[in-house]
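Scrolling down, you'll hit the structures one after another.
Here, each number is a calculation from the coordinates, and none is a lab measurement. Computed from a prediction, not measured in an experiment: that's the story for all the values here. Cβ atoms are built from the backbone, for glycine too; each structure is taken alone.
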Structure I
Amino acid sequence: MYNYNVDALKALFKDILSANTSEDVLNWLLHEGNFNTRFVMVPRKTGKAALQISREQADSLNALIPGFSLNGWSIDMLSRAWVLLSLDATDKNEYFRKLEQLFLAAEVNELFSLYSSLPLLAYPDMWAKRCAEGIRSNIGNVLEAIMYQNPYPQKYLDQSAWNQLVLKAFFTGKDVGKIQGIDARANKELAYVISDYMHERRAAGRDINPSLWRLVGPFIDEKLIEDVKWALHSGVYVNEKAALLALTQSDYPAAVELLNRYPELRKAIENNQITWDGLTLEFQH
């Protein structure tokens with residue numbers, strides 16, 4: 001049903017809520033009422049103050065659900081997550097029906113809470129299609145709820161949906177470094193699509209996000225190395241560094257040989273003076 005100890009999570013959430021709400025609000029949250037009404041009314045009852053959580057609580061949460069974090073959450077988001085956990089999950093079909101109705105009727109802030117809470121839901125395999133549907137959204141914070149600090153996509157999306165998530169992140173200017181599993185789930189199909197995307201950007205005279213190379217590097221071959229060579233002679237220093245960083249991810253002989261032609265930059269990479277996070281910041285500024 002749940003892929004974690006739900007009783008332990010409820011106990012942890014109750015402790016966090018106790019420290020962040022008044023006794024009256026906590027009693028309201030603990031009261032078993034109409035599910036949909038409680039979910040919708042949460043912000044009016046709790047407010048939207050930033051959530052305060054201790055290091056010990058954060059560590060306990062990560063132990064229960066690896067990769068899941070309340071960093072950046074507000075009190076109403078956690079309260080809505082609490083309401084979601086209160087829904088009886090015994091009947092799988094009824095559980096799905098009620099939550100799917102909630103997704104379909106939700107306004108933007110409610111969707112943000114719902115997608116942020118995907119790792120908490122029972123029957124996790126069942127929500128992959130809903131997650132993929134969310135990726136097609138054009139609502140910025142809904143996309144960020146799915147992409148940022150969310151372990152669900154990495155674990156449950158198939159390769160096609162995963163690739164769409166990564167591409168959508170680039171298309172909409174999101175920080176791909178915040179996507180969990182961005183390196184672990186890199187794949188050759190995605191690398192080739194990214195290559196085509198970079199060709200389109202080049203033809204249009206548009207900037208190329210250096211993080212794109214992060215997903216090309218492990219799959220460099222006779223085709224992709226031509227893209228690397230172009231970047232190294234593009235005159236855009238951030239992309240030259242990104243292309244060299246991509247070369248360090250490859251054991252393709254021509255890639256190794258090419259990297260060795262830039263000993264100073266290779267040494268800077270080895271000393272962590274050139275990193276993906278650093279290149280992202282450089283590109284953004």
Structure II
Amino acid sequence: MPDVLPQFEYDHAIPMQLREIASHEQDGIAERLLTYRTPAGERRVAELVRPAAPGTYAAALFVHWYEPEAADSNRTQFQPEAQALARRGVVSLLIETLWSDRDWFLKRTQADDIDSSRRQVIELRQALDLLLAEPDVDPQRVAYVGHDFGAMYGVLLGAADPRPACYVLMAGTPRFPDWFLYAPRLVGDQRAAFIASMAPYDPIAHVARLAPAPLLFQFGSADPHVPSERAQEFFDAAHEPKRLAWYAAGHGLSADARADRLAWLADQLGLPDPAH
């Protein structure tokens with residue numbers, strides 16, 4: 001299988017043209033709305049949520065899910081979690097993605113998927129650059145949290161970039177064609193050729209590379225998009241240390257899943273008790 005990781009390299013010298021377009025501070029939490037230029041020349045919006053006071057802080061990159069009918073199918077999905085973590089000393093970045101556009105999936109075709117995957121991984125790496133540019137972030141305590149496509153592209157990010165120290169992978173599937181073949185419909189040789197072309201990029205081909213970073217996999221037992229056998233296959237392909245957690249939930253997971261990942265992140269990042 002060809003090594004695709006060199007395709008995720010980019011010119012770090014390209015200016016981000018970072019702009020702050022809004023800021024807000026309340027109850028010890030500072031929130032900044034930013035725009036920046038990607039290496040491909042697009043402008044993205046991101047939100048930085050952090051403790052208002054200076055200090056030395058852990059960090060987290062949050063990457064949202066794709067569910068066009070959901071109000072939180074965008075960077076706001078993890079805003080409550082970022083605020084909760086800011087109270088415990090974490091700087092979080094919540095970003096836009098290709099699938100922040102609700103019509104993205106139906107506008108794309110399989111002919112686009114490899115190139116768009118490359119661009120998305122590069123954008124995730126650039127988002128880490130932006131997060132780690134915060135002067136009081138501890139680069140040894142960086143978490144990645146991704147849901148749905150956010151989980152899957154997070155695996156490729158981690159295979160190409162060692163900076164995240166731990167990962168929460170929520171309701172991802174082990175192979176991109178599991179979802180990319182929902183539409184447009186392909187059959188026969190075309191279908192087989194597409195599956196083969198995506199195989200070098202599939203998360204299951206790379207998840208073992210994330211070791212020795214600890215991994216938390218979260219799945220819903222009633223998820224129509226991730227059958228239990230696929231979830232188990234994805235988990236089995238990863239190396240220790242890892243944990244598999246199931247919830248009585250669909251693809252969006254549940255409040256219990258949220259509480260579990262916040263507790264797990266606190267442990268991995270060495271956060272103080274919320275009472276202190």
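Remarks
- Among I, II, which structure scores highest (criterion: Rg/Rh (Cα atoms, Kirkwood Rh)): I
- For mean count of other Cβ atoms within 10 Å over residues 83-90 computed as 16.2, the structure of I, II it came from: I
- FRET efficiency 1/(1 + (r/R0)^6) of positions 155 and 251 (r between Cβ atoms, R0 = 25 Å, to 0.05) - highest-scoring structure of I, II: II
- Entry that produces 19.1 once mean count of other Cβ atoms within 10 Å over residues 115-122 is calculated, selected from I, II: II
- Looking across I, II, the calculation of distance in nm of label points 7 Å out along Cα→Cβ at positions 3 and 187 that yields 4.1 traces back to II.
- Parent structure of the calculated result 2.3, given that distance in nm of label points 7 Å out along Cα→Cβ at positions 243 and 267 is the read-out and I, II the choices: I
- Among I, II, which structure scores highest (criterion: relative contact order in percent (Cα under 8 Å, 6 or more apart)): II
- Computing helix-only ellipticity at 222 nm (-39500 (n - 2.57) for each DSSP H run of 4 or more, over all residues; to 500) across structures I, II gives -9500 for structure II.
- Test item: distance in nm of label points 7 Å out along Cα→Cβ at positions 91 and 163 calculated as 1.1, pick one of I, II: II
- Highest-scoring entry among I, II, by mean count of other Cβ atoms within 10 Å over residues 171-178, is II.
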